[in-house]
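What follows is a set of structures for review.
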Structure P
Amino acid sequence: MSIELDLEGSVALVTGAGRGIGREIARSLAAAGADVAVNDVAGNEDACLETVAAVEEQGRRGLVVTADVGDEAEVDAMVERVEQELGPLGIAVNNAGITRDNVVIRMSPEEFDAVVRTHLRGSFLVSKAAARRMFRRRSGCIINLASVVGRRGNAGQANYAAAKAGIIGLTKSLAKELGGRGVRVNAIAPGYIDTPMTQALSEETRQLIVEATPMRTIGTAQDVADAVVFLASPKARFVSGVTLPVDGGLGI
């Protein structure tokens with residue numbers, strides 16, 4: 001269950017929320033009292049509807065808003081629709097992401113660009129659209145999903161590591177720009193989380209990850225969602241510009 005923090009009356013947008021960590025973030029924000037707009041790319045509407053059902057099970061309103069987070073016009077239209085149908089956007093969670101893993105000597109520019117476009121450009125565009133509205137209202141928070149890989153690097157993931165490192169820098173810059181208007185910006189850097197992507201790893205690889213993690217376990221989507229709910233809540237009212245590791249100590 002989600003940690004209980006009062007988000008009653010808040011409106012949240014979670015990108016990449018059709019499944020996995022994004023779905024758990026959406027559900028947990030709803031459990032804390034927020035209405036939640038659920039974003040994913042066109043074609044994933046059925047998955048988004050399942051997430052909306054999880055939101056509505058918490059007694060909150062849910063809304064499917066499909067958009068490519070790397071397309072500025074689609075992002076602007078999405079945020080406008082959220083505000084028209086749910087109300088003023090107070091929480092924006094940039095979770096959308098993809099992987100195109102490859103060693104750098106074999107990685108194509110297209111593989112590099114696709115990952116940076118979704119993670120970093122997407123976080124920039126959604127943050128920009130949300131910040132314009134939050135800036136005027138002098139309130140709101142933006143939470144970006146970085147990664148332990150953005151802090152440490154990882155072989156075979158130069159594109160992913162570069163994008164996540166960029167998100168950490170984006171988070172700090174936005175926190176400095178927006179803090180004076182009451183808008184907080186933070187990031188979360190998960191370690192290895194039990195998702196379909198990590199479940200596809202070999203048992204040997206998973207065991208190596210566990211052994212490298214001081215807490216000797218792999219995290220859950222709920223671990224990440226609880227951190228998001230905390231950063232979105234009044235309990236974190238004086239927290240901005242940080243990158244919170246949720247990695248079992250892997251990044252130390």
Structure Q
Amino acid sequence: MLFSLQGKHILVTGASSGIGKAIALCLSKQGAKLIITGRNASRLKETFDALEGSNHLQYISDLTDKTSLDVLVASLPPLHGVVFCAGMIDYMSAKQINVDAMRKLMETNFDSQIALYQALHLQKKLSKGASLVFISSVSAQTAVPATLSYAASKAALNAGVRVLASELAKFKIRVNSISPGLVETPLLEHENMDADSLKQNEAKYPLGLGKPEDVAHAVCFLLSDEACWITGTDLVIDGGYLLHT
């Protein structure tokens with residue numbers, strides 16, 4: 001085991017594929033009892049069936065829909081950890097930004113994450129000493145063309161993490177974020193990046209592109225008792241990408 005999560009109930013959103021799926025699988029190997037959510041039923045079931053251990057739960061949920069979110073939260077046991085991994089990306093140059101698309105992106109990447117935290121808190125689902133981990137992005141710290149909306153949503157998330165960490169410290173609840181660089185996931189393939197573009201991007205990473213498991217291992221640490229004195233921190237996992245920005 002990396003860091004034992006034995007007996008801890010942990011919610012993972014966005015667990016149907018990519019980084020979220022890798023996180024769920026990693027946490028199950030550390031003994032956690034998982035509640036996983038996503039919007040795609042068949043892909044979420046694939047994650048669920050691959051989990052190690054027993055007594056896990058799965059819920060189809062759209063966190064941008066208040067009714068769906070409230071139903072999810074009401075069904076949850078008291079939680080020792082939450083991984084906020086649901087999100088989306090959309091490339092739009094600043095001069096061509098579609099306001100509706102920008103609002104949808106912000107709603108998914110920021111608004112729904114804070115709404116979930118709020119519902120968990122108000123319904124008393126966060127145990128004393130719980131750990132909250134938000135999946136952000138190095139895009140919040142860079143200036144890659146056509147990522148204005150996405151970068152802004154992740155920068156907002158990072159700012160929110162620091163405020164939440166300050167507010168929740170009195171409950172011994174820790175709040176941190178993880179900012180990955182470019183990770184090889186199905187989402188990357190969906191972005192229609194051709195081989196040459198992918199090779200050019202990979203060249204910017206001294207240690208090469210990341211794997212979903214690289215992020216998952218860091219999540220395991222932040223959820224564990226070994227990270228009990230860490231809060232309000234954004235952990236960058238980027239294979240050295242920011243060294244040259």
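Where a number appears in this text, it was derived from the coordinates with a stated rule and is not lab data. All of these numbers come straight from a predicted model, not from anything done at the bench. Cβ atoms are built from the backbone, for glycine too; each structure is taken alone.
Quick check on the output: -14000 is helix-only ellipticity at 222 nm (-39500 (n - 2.57) for each DSSP H run of 4 or more, over all residues; to 500), derived from one of P, Q. Which one produced it? Mind dumping the intermediate values first?
Values: P: -14000; Q: -11500.
Clearly, the read-out refers to P.
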Next item on the list: Consider the structures P, Q: one of them gives 1.5 for distance in nm of label points 7 Å out along Cα→Cβ at positions 36 and 236 as calculated from the coordinates. Say which.
Entry: P
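Consider the structures P, Q: one of them gives 2.0 for distance in nm of label points 7 Å out along Cα→Cβ at positions 92 and 140 as calculated from the coordinates. Say which. List each step's numbers first, then the result.
Working: P: 0.5; Q: 2.0.
So the calculation was done on Q.
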